[in-house]
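> So, here's a batch of structures to check.
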Structure I
Amino acid sequence: MLEEAASQTQASVRALYGHTYGEMRAAGFTAVGEFHYLGAETALAAAEAAEQAGIAFVCVYVAYARGGLPRMRQESVAAYLGELERLRERGLAVAVAPHSVRACPRDWLEELGRYARDQGLPLHVHADEQPREVEECIAEHGLRPIELLADCGCLGERTTVVHATHANGAELDLLRDTGSTICACPTTEADLGDGFLPAVRIRHRGIPLCIGSDSNVRIDPFEELRQLEGIARRQEGRRNLFSTDELWEIGGANGGIALGLDAWPAIGVDSLHRSLEGVAEEHVVAALIAGCGADVVTSSAP
């Protein structure tokens with residue numbers, strides 16, 4: 001992955017991201033929060049690719065103090081914020097994104113949390129994705145990842161924690177109490193062997209959920225939602241943990257809100273598709289979530 005990232009240029013980002021955004025748009029993703037690692041110039045190329053594909057775009061611009069490739073890292077938090085400000089001046093919608101507690105030390109997290117609050121910007125951060133990450137955070141800080149984020153002022157109603165796969169009860173309580181959101185990426189978490197999102201405990205606490213395609217191992221929002229409900233059923237040993245309306249909000253409005261968007265395109269659906277044959281109009285949304293693939297999506301809704 002790092003070798004592939006190192007080879008990217010503005011031209012390759014514009015072409016390859018454009019292809020992926022087009023596939024996402026065709027599958028029913030109408031907004032993308034691009035967790036962007038590769039520098040400001042390629043961020044502009046990604047924005048151009050999104051505009052061509054007709055997908056709403058927010059540059060979730062990554063702060064990286066340590067680890068990764070040299071091109072991913074900034075010399076200081078001030079340097080990062082300077083890059084972010086220049087993207088804002090170019091008209092890009094942005095979110096503050098300390099990559100993780102592994103990539104950003106405490107002083108970076110504190111400053112980035114303060115900046116996001118002062119500017120009213122979304123803040124996205126990976127946390128509790130893998131057991132090793134949790135162990136390393138405890139060894140360095142004496143706190144679990146979400147506990148550290150809370151201590152650094154990074155949680156709040158504009159914060160989205162990506163994954164939270166291994167969050168414990170106390171960390172989930174912190175997310176609930178601060179109004180933070182969790183972005184679940186079930187197909188990626190399955191592909192990487194990261195474990196199961198604590199879906200039932202999240203729902204019981206009323207923590208907002210949204211979905212991400214993340215690694216794009218699958219580009220299918222209905223599959224992400226179906227897996228989310230499947231995880232909850234296995235954990236609880238019964239059916240229908242999330243209602244159809246809840247899952248639709250997770251796949252739609254919750255994602256837009258997490259990105260700070262006021263509006264995003266709607267999808268159209270092929271009512272004559274074989275997967276919807278015989279389905280009454282009032283049951284179409286349930287059928288989409290329960291049994292359809294992305295090939296049921298057509299162009300934007302009228």
Structure II
Amino acid sequence: MSAFSAPVFDIQPFCIHDGPGIRSVVFLKGCPLRCLWCANPESQSPTPELMTYPAKCTGCGACVPVCPAGAAKGAETDRAACVSCGRCAEACPSGARELAGRDMTVDEVLAAVEGDRLFYEDSGGGITLSGGEPLMHADFCAALLDAAREAGLHTAVESCAFASREAVDAVFSRADLALLDIKHTDSREHERLTGVPNEKILENIRFVRFGLGVPVVLRMPTVPGLNDSEENVAAAADFAKELGAPLCLLPYHRLGLGKLDALGRARYGDIPLPDDKRMERLRALAESRGIECRIGG
């Protein structure tokens with residue numbers, strides 16, 4: 001039994017792009033980065049957040065009397081008054097209100113993923129910790145990875161690697177595979193796009209690969225006009241070659257926009273979707289640097 005708990009906003013079964021085989025991905029809330037293109041904006045804050053979907057609202061009014069702050073008003077929500085207690089989401093019969101994030105213990109998470117053990121064993125899959133940023137909950141993740149290994153599950157961790165060396169060591173020393181992001185190879189551009197520079201990230205990635213000896217897959221969200229220059233992709237490929245790791249170019253998508261709406265936040269600027277031919281050119285460019293490169297996870 002483990003006493004550790006952490007805020008989890010989703011556990012997705014049957015995933016095939018987050019490590020080998022069929023996997024269950026545990027998404028933890030809280031992230032030190034603020035990427036302009038974030039696909040999971042509900043993961044940024046470590047605390048629960050109310051997400052609303054007015055198009056689903058039937059106007060039944062069940063949310064109004066249970067809201068202690070008077071913030072729930074049918075299809076409308078007073079965001080300034082909302083305390084994200086989740087009572088309106090519990091009362092809503094149509095799924096128009098949802099609370100993103102709840103504390104779960106190690107034992108609760110392990111029980112949730114154990115039911116798919118047959119799929120892991122048949123496919124060579126396992127459990128992947130993602131986010132948000134798992135390293136923000138290093139003690140919890142270390143305990144969960146220990147429990148998963150004891151249960152015979154393959155373990156992987158998706159991370160931006162922006163954390164203390166102690167957190168990196170505690171988590172990745174227990175992982176079978178590291179799926180590590182590089183958003184931009186230039187530190188100033190990285191800070192402009194994510195809010196933090198990249199020196200600590202690059203140092204931690206090298207530590208995971210060479211200090212801990214954990215296999216690494218280097219991944220770069222590829223966002224048109226922001227980090228998809230040939231110069232940046234070539235530099236990312238050179239870094240992957242240094243690591244002896246494959247590089248995955250992850251094409252930007254717009255799934256995060258609807259989530260921003262549900263959180264009541266402003267959308268970021270209009271970012272075009274990547275062109276398939278352009279992605280193939282970038283993949284070929286990366287492979288010309290002497291590495292394996294894939295489009296997608």
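> Name the one structure among I, II that mean count of other Cβ atoms within 10 Å over residues 97-104 of 19.9 was derived from. If you can, show how the numbers build up before the last one.
Values: I: 25.2; II: 19.9.
Derived from II, not from the others.
> Suppose you compute distance in nm of label points 7 Å out along Cα→Cβ at positions 73 and 265 for every structure in I, II: which one lands on 3.9?
Working: I: 3.9; II: 2.4.
Structure I accounts for this read-out.
> I would also like to ask the following. Thinking of I, II, which structure, once helix-only ellipticity at 222 nm (-39500 (n - 2.57) for each DSSP H run of 4 or more, over all residues; to 500) is computed, gives back -9000? Write out the running numbers ahead of the final one.
Numbers: I: -14000; II: -9000.
Of the options listed, only II reproduces it.
> Shifting gears a bit: For which of I, II does relative contact order in percent (Cα under 8 Å, 6 or more apart), calculated from the coordinates, equal 19?
Only structure II yields this read-out.
> For mean projected area of the Cα convex hull in nm², which structure out of I, II has the highest calculated value? Write down the numbers at each step before the final one.
Numbers: I: 15.4; II: 16.1.
The maximum falls on structure II.
Where a number appears in this text, it was derived from the coordinates with a stated rule and is not lab data. Worth saying up front: this structure is predicted, and the values here are computed from it rather than measured. Cβ atoms are built from the backbone, for glycine too; each structure is taken alone.
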